[in-house]
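Asker: Below you'll find a set of structures to go through.
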Structure I
Amino acid sequence: MPEKNNRTGLTWYTMDLHLHTPASEDYLQPEIGYLDILKQAENKGLDIIAFTDHNTVAGYRRMQEEIEQLKLLQQLNRLLPEEETRLTEYQRLLKRVLVLPGFEFTATFGFHILAIFPEDKPVRDIEHLLLELNIPSEKLDVGSVTVGASVDVLTAYKGIHDAGGMAIAAHANSNNGVAMRRFPFGGQTKIAYTQDPHLIAIEVTDLTKKGRHSTASFFSGNKPEYPRRMHCIQGSDAHMLTKKLSVQNKLGVGDRTTDVRLQERSFRALRDLFESNNFSRTRPHQLSSQPAYDFIRDARQEGATFVQDFHEKITVRGGYLYSIIADVCAFANSNGGILYLGLSAEKGKSFEGVPRPKQGIEKLKSEISKRISPELECKFEIQETEGKKVIQIMIPRGEDPPYAVDDNKIYLRTETETGMAVRDEIVEMVLQGEKKKATPLDRAQADPLPIPGSKVISKTVSDEDEIQPNDPPRTGVEIVSVTKREGNTYYTVRDLRNGSVVKNVTFQSSRRLWHYAISQYSKLPKDKENKEITWQGDLGLISRKKRGNYTSYDLIQRTQEGYRYYYGVTDDGIHGSWEGLI
């Protein structure tokens, strides 16, 4: 049964939003009935399921028609005993399992998209949407994967969203997925297909996998090209009732599922979760025999990143409270993020937690409200890890940058650290804020508004700015140039995450990562071809350093114009030929 928390009113529910039925042409057990699917869902402990046949809603409609027919016979007193048993079972199971209507759409290039709708959505409305997405009327009940010329991925996302549904990229990292590897389409297209605002979640096949090579980690908000953190789920993509050893790579009902923590078991609650920036309420399905799921433990494994950080205390003494407020400001000015209070990022280090978390939250809310301007709406939750209470703050990417502490202190996130913004960065934030305030017509005529820490996604999904194998890394900083004026040395620094260039940086005025880059740059030997640098073609590794839970790299690149120097590059910024070097 669902695991309810009486303190929060939230309940863990198990769902499988990717179930096919005999209405799909490629279903492997056409003799199976819809009641059989519901029974198997109950046997697997599922609370929420969706029928997602290929380019049709016929399966869900046929189940409804069967139930209505049985009800009619009951009203006419013509119901046979076995039919009465069948109707009773339907009614019992539909109270136990929430069944959502939907379909798996085949967009152009063969990409698959799940469309999930509210339980009270009329089937005819969903069929009308399928027609609008160019599913031929003669194929509306066929359930075929091959449907001819449908619409592109982004049009499908928008159509599903506008019709009141949830657009989810189906098995995104696998065959027919919008993020699968080795498919010959450009990076800008892949960015658009996985970052579009009408896409509500991504279904992956490796949700249980840990580490930076997992799909969920890729879409965690740390990648400069993929700044929007995505909710990742898993589904069985069931084409049979139960898995058979004789049929490889095919799962049955409930064989690969996701747990979601909701206020109630409903489409609305599920959509609200996916539209939020709360990523602590989704997990791979947890068996009762497994150790309790602890997402904070996983977060500590990852450590401080561009979108998350940790603070051991929330007291004024020691400057802890101000550091928290500065981080909130920095995340709002950058890409949003999550703070965990009451513990450190250091794995294995003991911690006290927050003794009175409710009072702590009220204090934090008051301080953030008073000291950060303009107004910023953060969300707070009390979590538990290793038997101790900690506070989780979810900070959105601000809608009205720049945000300031005490009216005049503006902070930004630079990789794993928070630092004071300098003039050029503040100017850029002001310009972005002005673009956001512009009218829709003004925005349509202007360039797309960049997301901090990202490349601009063009309105035409152009691949002209495709990242090439030997392009600079995508995280860290570059020392662009050095000048001397009146005995002082000034550096021009480029933020590799967002491409912004800051001039007139001095060793004394630079924030931590820049300070490190300048100090390391000054130590470089004049002979760049010496044995201290590991070269592979025109790319060189100066050094690699373990910093807490992550590794950073200092790199050099040989060009026709000379050398380029990159410092504090993290794994998220490594791509192309740099991967071979590392």
Structure II
Amino acid sequence: MLDRCRDWLDKDQFDKVDSELRALLVREPDSVEGLKLQGISLIKQGRVSEGNQSLSRAVALAEEDTEALTWLALGHRLVGRLDEAIEYSFQAISLDSSRFEAFNVLGVCLLAKGLAEDAKKALLRAYTLRPKDVATLSNLAMAYRLLNEGQMALELFQAAMLAEPSRAQHHIQVGRQLVLLGRLREAAVQLEASVLQHPASVGLADLLASTYGRLGRNKAAERIFERIFRLNAASANNYAIYLQEEGRFEESISVLKDSLNLQPLQGEAYRLLVEAGISELDGTPLTERVVELTENPALDDRSKMHLGYALGKILDKGGDASMAMSWFDLANSRALESYPACQGFDPSSIDREVRATATIYSDEFFRALQAEGRKGVRPIFIVGMIRSGTTLLDQFLGSHPDISSIGECPFWGAEADPVHVSLKKAPLTQEQIDRLADGYLASIAWTKHLPRFTDKMPLNYRHIGLIRAVFPEAKFVHIRRDPFDTCLSVYTTFFAGGPSFAYDPEHIRAFYLGYLATMRHWRSILPSSVLFELDYEHLLADPEGVMRRVIEFVELEWASECLSHEKKNLSIPTPSRWQARQPIYFSSIGKRARYAAYAPVLSTLPESFD
């Protein structure tokens, strides 16, 4: 009879299974096989909690039944009880190290908790046991993505796509990984082919439109967005983000209204409306709408997160620091739960990175460097902590007639870490320098950059030594902002999956202190002809005086256009897309007095940079 039940389970004939097992368990209530098969059947039907109960009874009767343990692990994963799922997976693996399913569940749970390195180990074991399992390939690729091993992630996503081309999600992940690596042209070509294979996939079309926008192919982007944005709220919100990045805020508001018509119970559209600078919608104060929505029990956690950021910004603007921070705290706690990479952030890794940077990139490193960097390339790297004014500075510099802005190129963040690891064992080679130079120039080939161009990826400060070795004529402009103001701005800004440290005050503080230590090192070994430092507050107070010194540093003639940054029609694909287009304002300065009591961790930050 039990063999018959297994056969029915394989054929998804659940009615027969349930009927037969109910009769069995009346006669034999402690039948381990009966309880186990009942639990499996219930989980397959989506009745997971009931299935877990049956499996728990089976495990209580037979503690070494690895099949029951594995299914119990899966059942707990499905209801979000990850710690229990991990424990049951380990129990199954300790009894049978060849059980693929247990390693797979373990890897997925660790991935969901942001423990990417441990997840990778578990999923690699699952892959060796069943190398043709496509889900394992995809999950392993995600682990490599979280570990910033982008090329390996791409190859695995591509393998999953080739193995299962009928699933549009695999195509989306390949395109997304190419975008993350900064290989936008390749991403567009890949996505164009994928859209032809999956013309009904709104997700693919949406990603292609966003990629076209990043490439400056605005007409192509808008044709796709106009076709799809009324199909779901996510596409409408992405279209609105694109329009805001282009400075078209009024148009974005119209699209966001459509988004709310599609899905009234969502928070992202309201957050984007607040970030567009509006305070009311159709005659109703936005605060009233948002507060009313937060009280709706049907609202999901992700929407509560977005509404928390929206209300926090509204209340901050109104001067209510205490209530604003309470909503920012809620928003960040939801964000931390939503993004696994942020859960896995390790503050102790920052100290290790700072020490490694100082050890590798010493005066001796540059004196002993035998390989020749790429001459004739003179980029201007704007570096600093995120939310320190890099976007504003880029707007000023990009307004100079002889400087273009390529925005934020992710190349060094994706490529530098493996090189840093290799430099612990051997000197930098000519082959490495040539590969990095060619790779970087290829990654920005789509931009219409002048001989002098800015790359404003702030966290490139981590890679200044390597960049200087590859491009010895590069200039680095470091913009600094009051430590408390900077870190509070990080905490009160939504970055999506963004920097892994962004949603926890302790993490932000640890990262910031590491940033200060790293910049002290660069300041100690780089000449003033290579590294120029300025303060955000001084830039606001005396824009012409500061910018004249910056322009002199990058060896160009002064141009008065630098002082009309808000008139420059540059795309701004960062959270600063609204602020950086406004005339100079000072409300972002001196937040410590208002917020220190409500941000005790950040209030322990130093009050100066050195």
Structure III
Amino acid sequence: MHKKHMKLAALAALTVGAGLLAVSSTGLKALGVEELAGKHISHYVSDDMLLNADKDPHNWLHYGRDYEGTRYSPLSQINQDNIGDMVPKWNLSFGVIGAQDSQVMAVNGRLYVTSSHNRVWALEGRTGEVIWKYVRSLPGDLGPKLCCGSVNRGVAVYKDMLFMATLDTHMVAFNNETGKIVWEKKLGDYKTGEIFTSMPIVVDGKVMIGNSGGDLGANAGAIYALDPETGELLWKTHTVPVTGKEDIAKTWGKGSWKTAGGTPWLPPTYDKDTGLILWGVGNPVPDFDGSVRPGDNLYTGSTVGIDPKDGKIKGHFQYTPNDTWDYDGTNEAIVITDKLDRSVYIHADRNGHLYSIDRKTFKCNWVKPMQRVNWVSSFGENCRPNVNPDKKPQVGKETNDIAPTLGGGKEWHPAAYSKRTGMVYVPGIDMSMDIKAKKQEFKPGQWFLATETIRLNPGNGYIKAFDATSGDLKWARYQNTPATSGMLATGGGLVFTGDAEGIFRALKDTTGETLWEYNVGTGVHSNPTSYMIGDTQYVAVLVGPGGGSLWPLVYGKFLSKHSKGGGLFVFALHKK
């Protein structure tokens, strides 16, 4: 027999069983192969899928849908013309209270979502049928260590696994089909104040997480990189000094690096062009007494560029040197090429300003206020703020009407960038605060704020659209409460967002006009996402208020008539 025919005959002897390809002994001998086998894994997420998530309209594979963090879905089945026909298709009760800061991840028809208290669900995307569920048993003494409730921001998806970081400082890897734990790795000690509230990210074949809990002082900001197959720690990078020998320790006067804070507590983005992960770093501590930590306090209030291979920091931009307002700096860096063909990232900071930063040099192109801001009087070279001394908190003196509040001009809820309009959509807060700082002795594992008065003054929330090339304001939509929902922009010309009063809505992306609203019955504190199964586009949003948002402090009457129960709503067009 001809060699080609022999090979075909051997291949014809392949038999299929139990999901495996097997060859008969005759076929193996004919092929000269000792073993020929393969295994099918449903809902597998490859490196290629993660890398090209921006070109995949059906799935939602990253925190911001793509590595760039745009939160832009090109799906247009639901659009400005038919949004009035969008209705809820199904909903799921989480059976827990507390803030729901998470979001839906979608992989080829399968959904994965977390709730507060570190619960995980795998769901059928069309119907909401529960495929499996995980409920974590958390330590009973964990509560006092939680700044902003028992929140979690979601799972990372990679290969045949899901990864969740827990409040008690573990990383847990699950089998995506069964929910069984593949491995679990303890990374820190929650008793020091270190916790995990963020969604992990997978880059360069590594699963990474930034820690939370810097306000307790004993916990230095850190990023962990693990082997996704085994949980082995590959590298750990601190975002603040931990030995005093680092170059940046010089920016912490009086030895204040010993209680630095500076946790990278939100998910990062990834710049495929430079190969750097853009990770935001939080506030220094004590929060409001800057006199005990003179200097810029690097890398707090900054975005740092991290090499995923070894964790080394290759560059940074600091928004708020010597932050004494708790403005943080962890908000997302949205990676874009603007209309001037500049490689930039756009960052809406809690200090009340919108920035355009060069991704290669970390130099500032421009900075624009997003609402009333008075803590800064002007900007110098490279957009360095010149602080208004009348609005800097001082020990023993009450400083009034500081704008914005510690919740920021924009809190943690992510903005979205539309590739359709070239605009960035920002959920914001236009309020001010009164602060009276005090001297406070540091005690490990205890709150280290150094303030005796925090008073929030009346204000409002907003959704604003800014031109991402110039920073110019294009439209604004004001609301009664601070904006407490992340944003979603779509190819259908829509911008989705929710509010603390329980209204989930769709806006026209070019004007901000309200085109559709739905009352979910409780506050929205999460990030809407969109995915497609078959010929149907879906929009998903978690509901359940709370967490670190300031709105319950100033709109307390809302909770006298509403409940905090958490859940998930999924919408689609009525005809589908």
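None of the figures in this text is laboratory data; all of them are computed from the coordinates on show. Please read all numbers here as calculations on a predicted model, not as lab measurements.
Asker: Given that helix-only ellipticity at 222 nm (-39500 (n - 2.57) for each DSSP H run of 4 or more, over all residues; to 500), derived from a single structure, equals -1000, which label among I, II, III identifies that structure?
Answerer: Values: I: -8500; II: -19000; III: -1000.
The value was obtained from structure III.
Asker: As an exercise: volume of the Cα convex hull per residue in Å³, for residues 248-519 alone, calculated from one structure in I, II, III, equals 134. Which structure is it?
Answerer: Derived from III, not from the others.
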